[in-house]
Structure 1
Amino acid sequence: MAEMVEEKVESEYSGSITKRLMAYMKPYTKQMVLSIILVLLITVFELLRPILIGDAIDTYIEGYNQPYAIVEKSDLSFQGEYLSKDLEGADCFAQLLMYEDEYYYFTDLNAQESEELHEISLGSVVPESVTKDGMVIAGISGEKLDADELKVLRNNDFHGIIRIGILYTIILVLNLICTFVQTWVLQLTGQNIIYEIRKEIFHHVHSLPLRFFDTHPVGRIVTRATNDVESLHEMYATILIRLFRNSIKIIGLAVVMLSMNLTLALYSFILVPVIAALTVVFKRLSRKIHREIRTKISMLNTFLSENISGMRLIQIFANEKMKYDEFKDKNSELYRANIKQMSVFAIFRPLIYFLSQLALGIVLYMGGMNVLDSTLTIGILYVFINYISNFFEPIQDLAEQFSTLQNAFASAEKIFTILDEKNTILEKENPVILDEIKGKIEFKHAWFAYEKDDYVLRDVSFIIHPGEKVAFVGATGAGKSSILNLIGRYYDIQKGQILIDDVDIKDLSIAQIREAIGQMQQDVFIFTGDISSNIRLLNDDISDETIVKSAQTVNAAHFIEHLPEGYHEPVSERGSTLSSGQRQLLSFARTLAFDPKILVMDEATANIDTETEQLIQQALERLMEGRTTIMVAHRLSTIQHADNIIVMHKGKIREMGTHQQLLQNDGIYKKLYDLQLYSV
């Protein structure tokens, strides 16, 4: 049942996740634009590198297949003639042929002879005759070149390869610099965004009413601020730009391939529709599974938080085995959800790889046939082979990035569900600010329920004058603690009015109300830090002298000064190193340090032994001087000197008066008093 509630809550968000996530990027528009520009440059560099190598193959490495034009002047001089690879407008040509690892040079060719020899050089060379000095082919004679002559002839090709090598190196360095800058900018931007989201969650959670914490486990809230926020980091720092980069890369590769060889490019893309269909299916499955995983993680964290906090109780009742079995079940659910995710990846990734290799095989076959037919150069075939590998790699990356994106979206849904929780305790735009809260409290026909019409308080009316000491007594569930929560406006009543100094608390500033109230509870929460910080509670206006004076007034200094480091003694979470009585005394010192006008004590002396209680009674009397004091206590001996005692029963006020008056009435209070008196 709990799991059904959890899943229902987790899937409530129905807004535009993408639009909302993008809103966090607005303050970093410049950084994102810079990253996009860098991505475009990186993509251009990646597209250029194969082209440079292909050009080196076709123009220089395989350069002997190209005819030379004999011109009047050029950088290449061979056997008294100037040669150029620019054939436009030339009438006289030369050609280099390779046969059985030997090179033969043909010169003084006309256009027809040059074209004929060029076609022969691209295919199978079958000479009519071969001698030690030359060969005859197609009726044209050519001389054999030795190594030195070949080196002179191909000197420009050698320098061309060096130039391409230098350019290739420059592009690599530029690519490295751009990648470094882009990665740094994105990671920094991502961390800044995540920092802001965490702050927003923490601030928003602090603003929510106590009703929210009554219905939401601590573990789930912690998961939102940690695991779920962290899953957004990769999206902002990596995924979005990689999605853009891979999309641009795919488009760029497609455009270049189509422009180089339309037929071969179309053969390369023949399997793209199949891959696109697989990607859509994968995306849908992945998002569903990621949602399930995030929910299971939240449930597991909630379970751990609750059970680690209650470890003492678990061990007291020897309940470890049952709790271990519960943990095992929840852990198994998360394990199975992760196995589902792995199964989807295990099927999708090999399928995409298989299709990419199949496409590569098609390109090799068709391109190889074209090379043999002399309709395609080896350099262009190399470019296509390189491009086809690079073409399917970003497609595969896109699918996996979609998976990570789905994970981020699943986390974002849960984060936004928390952020969209409304604070039901609303403050007016221009609340009333009193010059000073004197401490008069009045309830006028107040009705209050935690859930719908299940009223805890029913038509409650009373007045507490400034400086009065009023106590609420009654059986458990009578509504005593609810009254205290309503005075601090931690909850709002459904009907009636609550006034402080004759002003409706809904018209007052919430901050001013709570600053005026010092609340001492039975369950004292101690924060990790030291004694001093737990009294001050990060309020720098409270001096060290005030802390010491407050501790001395409530007799907390008696144990604090005996600690090894005194007021700077470290304390752990919940103050496990302190006794219950010591934690209560710290609570008294904390309250006094803030100098409130209204004191609220909810069973504040319940965990204090008789000796300690006697020590603080005098301190409490001094503390209550001039302050409105409201007490809730089951031990009637602690409230006998109250100015007014209000007896609650089933949400209503049944009796009201001083201790002696109520005893004389022989009502509920008298029965409670006799019960405690004779049970001692």
Structure 2
Amino acid sequence: MEQPSAFHLQMRLDNVAVITIDVPDEKMNTLKAAFAGQIRQVIQRARENPHLAGVVIISGKPDSFIAGADISMIAACDSAQRASALAKQGQKMMSEIAALPFPVVAAIHGACLGGGLELALACSQRICTPDDKTRLGLPEVQLGLLPGSGGTQRLPRLVGVPVALEMMLSGKTLRPRQALKIGLVDDVVPQTILLETAVALVLAGQKSRPRLPVGKRLTNGPLGRALLFTLATRRTRAKSRGNYPATEYILSVVRTGLEQGSSSGYAAEAQAFGDLVMTPESVALRSLFFATTALKKEHGAQAEPRRLRAIGVLGGGLMGGGIACVTATRAGLPVRIKDISAEGINHALKYSWDTLGKKVKRRHIKPAERLRQMALISGDTAYRGFQQRDVVIEAVFEDLALKQTMVAEVEQHCAATTIFASNTSSLPISQIAAQAQRPENVIGLHYFSPVDKMPLAEVIPHAATSAETIATTVALAKKQGKTAIVVADRAGFYVNRILAPYINEAMHCLLAGEPVGVIDNALVEFGFPVGPMQLLDEVGIDVGSKIMPILQQAYGERFAAPEAFAAILADNRKGRKNGRGFYRYSTAALSRKKRVDSRIYPLIKVKPKARLEGALIAQRCVMMMLNEAVRCHDEQVIRNARDGDIGAVFGIGFPPFLGGPFHYIDRLGATMVVNTLVNLMHQYGERFAPCDALRRMAEQNKKFYKTELASDTHIDSVA
């Protein structure tokens, strides 16, 4: 049965053809392989009009132009040749649009990403709306790929090589005004006149493209180009550490097109696209993308979430201020902060004011919008206004008695249906709910610091938490812009539990004399955004010290913190928060670079000297994390390997190109992981003993994933 066309033609009386893209039964438009024939047919029908003035391409969806290409097409490719053929098909479709002898204007509202932007680039002109939902970009690199439908060749010629490389190498999306500034679009107009403006451009006739500014033209010359690519390669390798092959391919393909001509560039693009599809890095990144897309559709429980109208936050500290900020600015919900002092409330309000101030400075929002969002946040030292709160999020000190008191106060001052969500990082939710009158309303909602930047939230129900409470809490986390995973109410939950042995092993390396910088660099080379010592400084050494005893009590000596922790804490080293940790932090504006604090070594009675290979340091730390992750999976702390991978990548920066702990174990093979752990156990002690579940997997030659995750989805917001 033939699929209905996604392209609809309307011929106006002024002889302008309007082609509306509206993919049937999908929320957003995505490019599919079948569309090549459909768009040819609709353009051919338009050309039957002998007086055709030109074409406007616009979306029939309310919030997206084209959000990218259908990634399931890529997942179906079982060879580089098939993937290259897919790219060539896309290139041919775009080339046919670019070669049309009349004006073709892309009228863009909403997401215009990946293949969507490549289609817009093939048009003679582009206009877009100033709406906050309108974003333009080529985010393929975030899936380990490059633009495969001509984007690597058309974008540099339109906006200049430096800007094009920055867009493709980072995968960042542009706001409408940014796109206008660099020449990616020709105009920005309100959505109400988008179509009419596009029609007017068509009727005005095809314009020749403006010449690039002198500075951009200089980089197209041999000397300027050589310098540009040398610097770009150096910066890219420093950032990627060789872990993201797509960046190298992008640099090579763009340069090929500039030096050898478009036809060679297109051929190199298709070849590179095919090669990249088959890399393990792209497979891992696509797996994560499919996993997060699938997770967005889940409620976390077999229940519908309650409607959310207003939120409360207890505690105006760093976490409370961050939670209030994302609730107001992202979820758009009124939020009321309660603190024991006006100073605490003011601190929380300042957090949001400063965060929004950065957006105003970058011209992402106007001052009036900042005032509107700030009006959603209020505070009090009493529970006035809490009767109407649907969820109250507790963000006070990690003290069980205090949190139980908070539960009792919320039950006294709030509605019987109000959910109490505790932002605890270590205390069991069942204990926090132990004295509750309505334990079904109590749940854990663990954010990561800083709240406005870290994308993960752990939702932790205890045995008596209702399904409706779980679903509503997950819905709130999503509204706040978080990726939420539901985890069991066990000590350390999931993320902190797998992080603790990783940090502990880094401490063992430090106590053996390995310098702080060497340890951190080893894990950054492996693929983590920061090393374990710097991460501990960021989280707070004092916070880590509170979690370790809880984990040790629950799981035994493998979680015992090295004695050096006590000496470091006794010296009042908390990390970045007080400027003293494994690194020294200067408050001077001109001296933001951190430096290892050499006074840490006599404090823990070691003389630093690099003895171990960086790869071995990384192996020791990572293998401890993998082993603990498998234990969590076996004990059903996480619901499945997918959630475990998402939690590790979004919660602690496990290298995305490895796909998460479970994807990485599958890639290595359980047998290799067990053998590596056994070798480390013989060298460094019993803490490396492979868990029983991992041994069983090795014996039975099992994997966590049967096949690569697949979805009929698209490249959009893959961050």
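Derivation of every value follows stated rules applied to the coordinates shown; laboratory data play no part. Treat the numbers as computed from the prediction; the structure is a model and nothing was measured. Cβ atoms are built from the backbone, for glycine too; each structure is taken alone.
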Could you tell me which structure in 1, 2 was used to calculate Cα Rg over 2.2 N^0.38 Å as 1.60? 1
Here helix-only ellipticity at 222 nm (-39500 (n - 2.57) for each DSSP H run of 4 or more, over all residues; to 500) has been calculated and equals -18500, so which of 1, 2 was it run on? 1
Ranking 1, 2 by distance in nm of label points 7 Å out along Cα→Cβ at positions 418 and 594, the structure that comes out highest: 2
Identify the structure, out of 1, 2, from whose coordinates Rg/Rh (Cα atoms, Kirkwood Rh), for residues 282-657 alone was calculated to give 1.23. 1
Which entry (1, 2) yields the derived value 127, 52, 36 for Cα extents along the principal axes in Å, for residues 122-473 alone: 1
Note: semi-axes √(5λ) of the Cα gyration tensor in Å, for residues 26-169 alone at 42, 15, 14, derived from one of structures 1, 2, originates from structure 1
Identify the structure, out of 1, 2, from whose coordinates distance in nm of label points 7 Å out along Cα→Cβ at positions 378 and 450 was calculated to give 8.3. 1
